[in-house]
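Pasting the structures here.
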Structure P
Amino acid sequence: MMKRTEAIEQLTAPGAQYELEDVEMYGRTCRWFRHAPTTLRDLFDQARSDAEFFVYDDERLTYEDAWQQASRIGRLLVDNFDVQPGDRVAVSMRNYPEWVLAYMAATSIGAVIVGLNSLWQPEEMEYGLIDSGTKVLFADQERLDMLAKCTELPTGLQVLGVRCESISTPNTQPLADALDAIGSSEMPAVALDPDADATIFYTSGSTGHPKGVVSCHRAIIAALMSWELDIHAAYLMLDAEPPVPESQPVALVGVPLFHVTGTNAIFLHAFREQRRLISMYRWDVAQAAELIERERVDRFIAPAAMTGDLVEYARTSGRDLSSLAVVGGGGAPRAPEQVRNIDKSFGEALPNTGWGMTETNAIGAGIAGADYLERPESSGRCSAVLELRIVDEFGSVMPTGERGELLVRGTSMCREYWHRPDANAGTFVDGWMRTGDVAYLDDEGFLFIVDRIKDLVIRGGENIGCGTVEAAILEHPAVLEVSVYGVPDERLGEEVGATIHTSGDLTPEELREFLAPHLARFEIPRHIHISPKPLPRTGSGKILKRDLRAEAATRVEALHAK
């Protein structure tokens, strides 16, 4: 069988469909797809057709419908709100059609779309809006209610309410009313630079506020094209042609669109394939199975917790899920047994997964099919437009099979963290990004993530900074010391745990109630242990977090054993 490197070389050679050329990007030389769309606007425009694009409940949009509606929103932003190239336009809502339409409109007029986490509490929402300098916000009713609780907002912020019933915030009007008042519905003509900023997505770090990850049009499209290339390379290795689908390919949108998995790997990846997207209001495994059966969904990409739910449901529900051809993952590793169960539970479905970050626009390494079944703990081999490197604490490259910190660089990389020179200086070195993941590469180039340096909990694919949660807990007057860590969880990979030393009586329930206005629900610790004595420390005064994490895991394991 042809080797992957040979397949990639053939597909990216001069004159080939995925021909690669060197371009200058952010002051460094990167590999770029010569025949790719140059901007997101080109991607959207080239995809216009009568094929169905986005389905939500009983609403169904074609690709042409989506372009026309996005064009009206683009015209509204330019004519009524004076949105200029580089201005930030934020979106915070459920996975409604308006989410993708706002994204298409903003990026097509040169604005920067800011994908706010819709699970954030008012303090976090307020931070994201102020930090990004948002000029216009698209928000649904839940987020409008949250916005009303914010004490400070960007000067001049204008808000467009989506599917709203009541408005209690200033400078807010229903999107539907605003669109009724515009004249022309043509997308404004704007000259776009492929390397101009297109998106800001927030990602949690180990300390402090979330960081805004800034990416350009070229970086995002490089990720989309790289996924395409990997698919074609897999067939070439098998000496086979990619099959021509008998019907329109269909994907289920079960993950939030404010994550790059939802936006890049599902929403944007649909355009060149003319894939129909079936969007869910929130994750519900029974509804997901019903939609897969009814709409003949062939592609489902989600964190391990959600694909695990579907595996279990498939065993007992009697639903016909045989249309599934790909069950993909990302955000957090799957247990090896779940990988094998995907292969057993869905007939023809092949499991796949990958390693990527918000900073890499969701690509990095990927693995599927037989390779994944043989190496269920691997994240796969490196994408063609990226490079991976394993280094020791001094920056020296480690030999094959040796563990060290994973570094990444290439075309799909973000430009920087928005207004965070401190974080940029500590993360980006000579074009390489320090990921904070401990990993190794085997002799065939397969990547294995084994630990992490950053102090993060990864709950169902959601990064949670331990320092952020600790800071919120320390605001409680009874808390003297706290340590936050990840506790193993069969479904979510990890849950948030905390060991706390207090000055008086404090119950876990009281603490959670205190934290509710300050942290998103997924950030509030599920496992809370109140310690009657000060937390153990090293000789240098650092809390022994590893010991506390091990003790918590033992407590949870004992609880489950009862």
Structure Q
Amino acid sequence: MEEHVSNFIHDIIDNDIANGFSRRIHTRFPPEPNGYLHIGSAKAIWINASTAEKYNGLFNLRYDDTNPVKEDVEFVQSIEEDIRWMGFDITGGIFYGSDYFDKCYEYAVKLIKDGKAYVCDLSADELREYRGTLTEPGRNSPYRDRSIEENLDLFERMKNGEFPDGSRTLRAKIDMSSPNMNMRDPAIYRIVHAHHHRQGDKWCIYPLYDFAHPIQDALEGITHSCCSIEFENHRPLYDWVIDNIGFEDKPHQYEFSRLNMTYTVMSKRFLRELVETGKVDGWDDPRMPTLCGLRRRGYTPESIKEFLRRVGVAKAYSIVDIGLLEHCIRDELNHTARRRMAVMDPVKIVLTNYPEGQTEYFDVANNPNDPEAGTRKVAFTRELYIEREDFAEVPPPKFHRLKPGGEVRLMGAYIVKLDEIVKDENGDVIELRCTCDLETGGKNPPDGRKVKGTIHWVSTEHCVDAELRIYDYLFTKPNVFDLEEGQSYRDFVKLDSVTAMSNAKLEACLDGTETGERFQFVRNGYFVKDRNTGVYNRIVGLKDTWAKQNG
């Protein structure tokens, strides 16, 4: 069980328990299966699941599959997979909103018989016109005063498929002058002739979320229905449905702020657009904030949950620095990931005074932060690869890497000095000829001289070819919805946000690495072997600007 830090929802529950309002705690997560879960969804799951765990209650997964047009079995399966991967126990069971359609219909009929619902023939455009504005009250529908008998007949005929899509709705009869526009006779059923992934063609009318959701909560015995802040204005309708149907055990709705994060979007509609327009390679593209994308990128469930714990639970709007998420995975991997040397952009060096054909092995620590991780033996030969950026023919000031006449330490091995630069006919550097101080293998020079620079390397004879992918943010603007007039989030999509390093050279011990294994490639960042492609995705770089800025 994880450590639970109290928040305002827990304060409410503590008060409910103290006053005898709640003897048990039962929460739920109700995703619509029309896309993949993202890290914002993870916040909602974490709040509901951890709350149930803290109070020894139950946590349900309930698919909000009331819209057959957008839903797919693919999304149903991915949602449960992501929740299981995150390590949340679905202790109360898995349910489908569509399995309650018979009860929803029964309760809709009850509202009609009680004079609290009516069939309306207004079109969608007319509904908007009659609804009014934030400053002007709405107008009653000309069909509002239909008799109960006529409404029952029309509603049954809607169910029987006699009318086309959009021609009629069933509306709750509440108050067209309410300052809360959600209470201005909201539609609670609409006509949709579409095949349902679970119910088939049984229904051609479907309840809207604001009507179906409170019914589902009540039928499942949910006590605390925790949802994001955009549903705050829907709470009076939630309560109206519960009260007017007449449930004795009443669930209550509580709202928390959505998770917003810099350099990304948290809307399934916008994420779906990125997928469908080919801006990304799919829902699990490592640049996406989806849980499957983060998993493929190399993030761990614990790093995401630590991020959510740090963000906390509040009601006020905020946008979280993506650097905090990167800090959480970086901090975890700093203690757990094994170190390996990988040269992303190689240039060859030849140690002219090192014996040809000789192979020497140096012991190098697997993780300096974990003595129990031990060491590994790394092969050292006459010809090696180093990073091209670790050499400068005309070095800038304070350049402590390889330069003409300069010395540098090869990590864990010898100190070498650059003597000669070999170029091709185009003037490009193809080889660096160096001499090796053979008395400095894994130790300081005997004459006491200081060498400031240390660079990583791999043997040309003992290495593995690989492709590395470096990911930038999906957007160029931190808050893509802080826009000027005429701008769209689409204007800030970063099209060149993936860099492929296709000629990388890795330590030989990385041959046969399992997909999903995470490593620190020294000085280059944390990487994971991609389960789809076999390339190495960079999870995050080594530089932690968030920690520096936030102490």
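Every number here is computed from the coordinates shown, using simple stated rules; none is lab data. All of these numbers come straight from a predicted model, not from anything done at the bench. Cβ atoms are built from the backbone, for glycine too; each structure is taken alone.
Assign the value 5.4, calculated as distance in nm of label points 7 Å out along Cα→Cβ at positions 169 and 513, to the correct structure from P, Q. Numbers along the way, then the final one.
Working: P: 2.8; Q: 5.4.
Corresponding structure: Q.
Here distance in nm of label points 7 Å out along Cα→Cβ at positions 33 and 233 has been calculated and equals 3.1, so which of P, Q was it run on? It would help to have the intermediate numbers written out before the result.
Numbers: P: 1.3; Q: 3.1.
Source structure: Q.
When distance in nm of label points 7 Å out along Cα→Cβ at positions 265 and 305 is calculated, the result is 3.1; to which of the structures P, Q does this value belong? Write out the running numbers ahead of the final one.
Details: P: 1.5; Q: 3.1.
Going through each structure in turn, the value belongs to Q.
Which structure, out of P, Q, was FRET efficiency 1/(1 + (r/R0)^6) of positions 25 and 417 (r between Cβ atoms, R0 = 25 Å, to 0.05) derived from, given a value of 0.90? Before the final figure, lay out each step's value.
Values: P: 0.90; Q: 0.00.
Only one of P, Q returns 0.90 for FRET efficiency 1/(1 + (r/R0)^6) of positions 25 and 417 (r between Cβ atoms, R0 = 25 Å, to 0.05), namely P.
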(message) Of the structures labelled P, Q, one was used to calculate Rg/Rh (Cα atoms, Kirkwood Rh), giving 0.95. Name it.
(response) P
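Just checking, which of P, Q has the largest value of distance in nm of label points 7 Å out along Cα→Cβ at positions 89 and 385? Could the numbers behind the result be given before it?
Numbers: P: 2.3; Q: 4.7.
The structure with the largest value is Q.
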